[in-house]
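As structure tokens, here come the structures.
A short reminder: the numbers here are calculations on the coordinates, not readings from a lab. What you see is a predicted model; the values in this text were computed from it and never measured. Cβ atoms are built from the backbone, for glycine too; each structure is taken alone.
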Structure I
Amino acid sequence: MIDLRFSEAELAQRRDHITAFIREQVDAAGVEEVVLGLSGGIDSTITAYLAVDALGAENVHGLVLPATVSSGENMSDAERVAQDLEMSYDVIEIEPIVDSLLAAYPEAEGDHEAVGNARARVRAVLNYLVANHEGRLVLGTGNRSEAAVGYFTKYGDGAVDCHPIANLYKAQVRQLARYVGVPDDLAEKTPTAELWADQTDEDELGISYDTLDSILATHIDGPLSVAATSRELEVEEETVEEVREMYERSAHKRQVPPGPEPLN
């Protein structure tokens, strides 16, 4: 695998660049405050740390949005992050809302992907309910690795006003998290979207983040061919091709919904 870690100087530069971005987005929207979902995972945790750095804890509000498939550990970690940063937060159970959706359309019961995506979209609705009511901007928590392969829910965790850590591969998210003071146990925990029971990101993707990051950096974002990437990283060509396929299949998630070309 290739080393994507930043130098000490680059870490400071990245932190300053992201916090400046958050302030710019808030100013452009004509608001002073932001809201973000807190999952207990590293992406939402570092985003919260950077938002507090950029705006002050008094201007950052967290939403902890547990479902029946959410682990107690992750929800506890989410509250811990808010408490450590001295930012306000609310805990809102989302399963009653999901249950009401399934009551309206029971045919989806048991479809873990459809129901899991519904959970992500319910969270997005709640983020915007709070944001609209309180005059806040919604911060996203998506990173570069997830975006490249479409590992997010369209109009769910992808439905936000901006993504502060969008330019960071997963390995860089972890490194920057440690740099800004995120505790090691949070920086190193196993990533999971928790859209259904016992889900982990790497099991669902079928590849480790270290391997994914390296393929993205050398082949998708970089100049190497499938064969050259395979040789450089010492991985099977099939693995590189699978990442390429995930990237191409998920292109629609990274674009605004299309419409027909205007008639002359």
Structure II
Amino acid sequence: MSETHSDSVEYGPQIRYKSCIVFEKTKISYVIWFEDALRHYGVPTALFDLYILLLDLGTAANALVHAGWAMDTQSPHRIADAVVEIPQRPLISPDKRTKTVLLLASDWRFPLASNPPLECVPIMDQLSSSELAYPQLPALLDALIESWLAGPSDDDKLLLCLSCYVNYIYDHVPGVKVGSFAGKVKYEHRQLHADIIAGMESSTLPFRNYQRGIREGLLQSRYELQECSASRDNKVLFVNWESIRLPDPVRYEESSHSDCED
């Protein structure tokens, strides 16, 4: 969902994730983010810019520049299709095949500072082995949900993008809908988790506003978890089935009978 396309299907991880290999070799903590993290868990999304979360953008950017990356001075800064003022450092790889965008883990609610919930995947870097750091699935979902509900921006395009990421996980990662998975996400996100599984229309701003209130109630111990937090008659939070026109049974039968006689 970004304007710069660099799909890893066209070339191997040793090329796309060279920046990650630099971070591993220089002992800089990082985690792969957005589409690349979703693809890791089986979401069939295209890959665009490579987004990486870090603790300090300056240190990470300097490490890449030292390794041959060039700062991308194009403005304004974007995340997906949204123009944002969220701190970032975009850099172009030496072969100009990948744009790597560095983001602060704190802005995107990922706990990278201590004991980060990472899943490390080995790859071969020429004759040596390296590891790619992905977020564990519950931590990825928690961070995306919290970023969607509580910041770092209220830009409509970015909120839509984050909503898509969250719903991609529920649509394409089967393990998320297993009953035991609910206990792996943060307590304040468990009602949203239950409501999505219950079938709420979860990609809308009314759903976001509704869940922001529930999240606040859970954090303040003013709300108790339910299997589903709203009636299915709620036409704002559930699909309005009355708007879907079905054939009239009587007229349909009469039409079918007439066709048979002809």
Structure III
Amino acid sequence: MKSCYEKGNLHERRVFQQYVDKYAMYYAASAAWFYWTGSTVPIGTLFISDPFPTPAEYPFPVDSEPIRSIIFLQQSLVGLQCSSAMCINIFCALLMLFTAARFEILMNEMRTVNNFASFVKCVKKYYALKRYAKEVTNTARYTTLITLSICGIESVFAGIILIGRQPFAVKLQFISVCSTVLLGVFMCAWPADNLIYVSKDTMRAVYESKWYDQPLKIQKFILLMMIPQSPVILRIRCIIPAFSLNYYCSFITNVMSMFTALRVVMYQDED
């Protein structure tokens, strides 16, 4: 990534800068929110009767100092470590956005080619870039699967806390948790969705060139380039058919369905 940027010309750097301007603020704010969420749990503990952020039990007395403070700091540190783990999604998003930017650079190059050799060069770049994009998605899918599993479970059980008879400080803590897990999934779904459309439309950019001024041989070659290409999709066989914004919406729907079922069971037990 660093080498690609250093060797790029002014136009390529401008495309990278456009991506930075579009996404940097969102992901920086998301990282700050993750750490803020990890901080709200120990901060909220100061306003409720529970002495620690989590209801852990220890085989020794914890009411005296400095044991109580040490345990409190240790649990708070674990919460911040969980927040930092959520930031791993930012690295996956960075790789997918970098790949999408390279596809857009190639699209701009295709719009300006004017000879047969340039068209062949662009086609070779396209398939080399597509292989790189598949390597990126194959790597990111493991992090995506772990994120979906953890975030789905946390969303359901955090929702149960919100509808239960809990103090307001506890509910406020879990509101931030729900927001965090949904945000963690979205920060991967957004660049994955963008990569699908950019990789799918790359070869079509050649139609925006001055192909009509080219010889018949080049026009036939362009016609072959216009054959629809399969997009680069982040998928997990038998689990995630295509990770995109549409899948993100279905993920939220499934979480709400599971939450509704557990809420009905909980109310029946109370009755």
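State the single structure among I, II, III that was used to calculate distance in nm of label points 7 Å out along Cα→Cβ at positions 49 and 233, giving 4.8. Here the read-out was taken from II.
Name the one structure among I, II, III that FRET efficiency 1/(1 + (r/R0)^6) of positions 81 and 217 (r between Cβ atoms, R0 = 30 Å, to 0.05) of 0.60 was derived from. Label of the source structure: I.
Each of I, II, III could give helix-only ellipticity at 222 nm (-39500 (n - 2.57) for each DSSP H run of 4 or more, over all residues; to 500), but the derived value -15500 comes from I. In terms of Kirkwood radius over Cα pairs in Å, the structure with the greatest value among I, II, III is III.
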